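Take a look at the structures listed below.
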Structure P
Amino acid sequence: MKSPPNILWIFTDQHRASAMGCAGDLNIETPHLDALAARGVRFSNAYSNTPLCSPFRASLFTGQYSTTHGVISNHRPLLPVQPELPELVRNAGYFTSYRGKWHASGGCFGHHFVSPWFRPGWEDWIGWENSGKSHWDFEYAEQNSPKIHVAKEYMTDWLANSTIDFIQGRQENEQPWFHVVSIEPPHPPRRVPEIYWNQYKDREIVLRENIDPEHPKFGEYLLDLRQYYAQIKCVDDNVGRIVQTLKDTGQYDNTVIAYLSDHGDTLGSHGRQGKSRPEEESSGIPLLISGPGIEHKGTVSKALISGVDMMPTFLGLLDMEIPGSVEGSDLSRLLKDQTAEGAECAYLQYEHCGFPQKANSVWRTLCKNNWKYTWHLAEGEMQLFDIEKDPFELNNLVNDNSSKAVREELLAEMKQKAESINDKFFDRREAFLKGNNWEYLM
């Protein structure tokens, strides 16, 4: 009987979907990520269902939307009241292991120990809640001890080394494993080892069409882009080291590898920096899945998929039962059948990350077929883009009379989706319009 595959998730922070060689970005060479794509499937329409660190991470391990699991901002913890992916695979006989940034226990700043109560199912755990200050000299904890250690290496290198140690330690063990390495870069701060910065500090950057070189902050955007690509180059090299270790230890052929991120970064597109926006640069994420059981290797799938679908998809890939609490879709068929359809839509949510909550930062987006449609709690109907014809989102059709029928159809579907997961967004919109300030808050 064939043994179950190992599962490796390489999970970065703030890596947008377009910033890979295999995605056509001329500013970056990512041979190791490209090799993963060539061995499996690259999803070109993968989205962060909430483009913010903690809410996405909570969705990743619960298969629930942020309004269901309750982590609507970086300040709210994920409470262990629903089945989580590591618990389920552990109960199925897997050894579960985690390395790196956790950021799902409500600690927005600081390097504090994460109680095992907040991370059920992990047998082997080395990490921290959130660093946020430096990618050198960062603090971490090991297993269930609150003792704080300090790492002296660059974070990406250190985490790759720790993952390599883990893989080497499993070489003679027949028990299948599920390992997540959560790498904070390319999230700010943008400092990067000199060997990578030297490759990018003077590099000519090919700008996206939605970056204005006349913008007063363009110099800042350009520096940010160069540092960002240098960070991703470092990530790619370390992905190569991890994959080579799988090969050297004879585990490569029986390991399913997923590379993904929690959200992207606007990096000057549309005159913005950072995350938390519905635009493609912020909400689009890289998603590469390769390994045994993946058919049609080298495929680029245009099927819609988002973070909330990852848990049920991997449970489906392992032929495991999916709990009734899961709201995402099992899209494992996309890994086996090139002609299979993806999710009917991608539904994106964002709440204001802070206190007090502000209506002008709350939005919902529905992606369906080639359309991307956004509503704002305070401003109402905000954006409509034909992503296939307008990938840089330069032509907002929300006030175009010819798009009325499309908008009506998408609005009806958005309301239906919200109702299906008990998201009270449109009720809160009505409360806001009536001036009922407390009723529109989450």
Structure Q
Amino acid sequence: MVDFLREIGTAFSASMKVDDLLNIVMHTAKRATDAGAGAIYLVQKTENETSREMKAYIVDGLFPPLVKIKSNTETKWTSKQKYIHDIIKSYPIKAGEGILGKVLEDGRPRLVECNADDNEDLIPQYKSEFLKVNSIMAVPLKVKSKVLGVMAVVNKRYKSPFRPQDLSLLESLAEQAAVAISNIQLSLELAARKQLEWEIRLTEDLQALLLPKELPKIHGFDLAALSKPVRTLGGDYYDIVKLDYERYGLIIADVSGKGVPGAITIAIFRSLFRNYAIKYQSPAKVLIEINNWLYGEMKEDMFITALYAILYPKENKIIWSRAGHEPILYYSNQDRAVHSFSGMGLMMGMTFGKDFDPYIEENEIEINTGDVVALYTDGVIEVQNDAGSEFGRTQLSNVLRSNTTKKSQQIIKAITNSIIKFSADESFQDDLTLLVLKKE
């Protein structure tokens, strides 16, 4: 007990990891109560306090699963102690479920002696003799009125029953352990906040470098753009570059990663785009060359989608290519309809050469007075409402068609207002980026 108090003191300095502390607590609890096995569960963070649940972090000895497991699997998972521990750690326990859930629910300790089928609702019984529970103690890990988790021990050695003195001792250990656990968790949360603040400062500076500070004025056309990241720095990117006196390059892209990794990838993508856009006149060739560089350089779980269009203002046309990105939306003032043009194209960074190049095709759109072209990322159409329904491309097309008499900036505002009204929330699950071009 003295050793335990000394080690608990170390935890108050926040120099100990939670797992190390829990191992010390569990070892001390078993030794002090002469228990055969034990486990410590910690509450999982959820937004809904009424549906709290906890998962096992430490399991020591032949501790049985204290939630009901399908009986036809018992023979398999009881063949090794490791399997039992894996089962216990994979099954969360909800507040009110079984004896441990009851302790989580009301914060009161339990000492239960088990006889045959008694207490089956609280304590499941198994066919395997070594998993039978003869007696159990479960106490809350509680700081003031807040329950952080539950510690339980089972089966006092020599099949002796646990006594009230054992329960008092376990409660005392739990009280001290809970304060230490809370201290470590608070320290980790503080460190995480500091890390986030650093990331925010870094990404704000990086964000300012990635997106255009202002859009070019293009004679005969009205242009507007919006990028709203779900975090301070998202994975969306757009750019408008004056290629020469007769052409402008418009690109929109979406990186699968967010935060600093996504920002670094976007920075590389931007550099490649600006280099190849000046070098090659073909939008397909630009995307192919960017992909050739990206392939093998990106992490396996990351990719980029992009749509690159070259505007010829004097010829009133756009030539564009797509690499796995959302289809381009085109409103024709002549037939008063919104058309969705996909074209072929694969995501960038996943493959190259003959498996990529032939699928990047070029398409052309003629733009007449009153026509509108909209480029967007998937965050626009995948916004969900409370029912889980998505905003969708059809609804985006309807909003676009209803606002084509307005300026491009007002069209974007109408779209974002519709999305906010649809989702009843101004915070979104994914980055949201729009680029609208209108022929005046």
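Read-outs: derived from the displayed coordinates by stated rules, not from any lab. Predicted model only: the values in this text are computed from it and were never measured. Cβ atoms are built from the backbone, for glycine too; each structure is taken alone.
Taking relative contact order in percent (Cα under 8 Å, 6 or more apart) as the criterion, the top structure among P, Q is P, with the largest value. Which of P, Q yields -12000 for helix-only ellipticity at 222 nm (-39500 (n - 2.57) for each DSSP H run of 4 or more, over all residues; to 500), as computed? Working through the options, I get structure Q.
Which of P, Q yields 2, 9, 11, 10, 9, 8, 7, 6, 5, 5, 5, 5, 5, 4, 3, 2, 1, 1, 0 for P(r) over Cα pairs in 5 Å bins from 0, in percent, for residues 122-225 alone, as computed? This figure was derived from Q. Looking at volume of the Cα convex hull per residue in Å³ for structures P, Q, the greatest value goes to Q. Structures compared: P, Q; top value of distance in nm of label points 7 Å out along Cα→Cβ at positions 66 and 402, i.e. the largest, recorded for Q.
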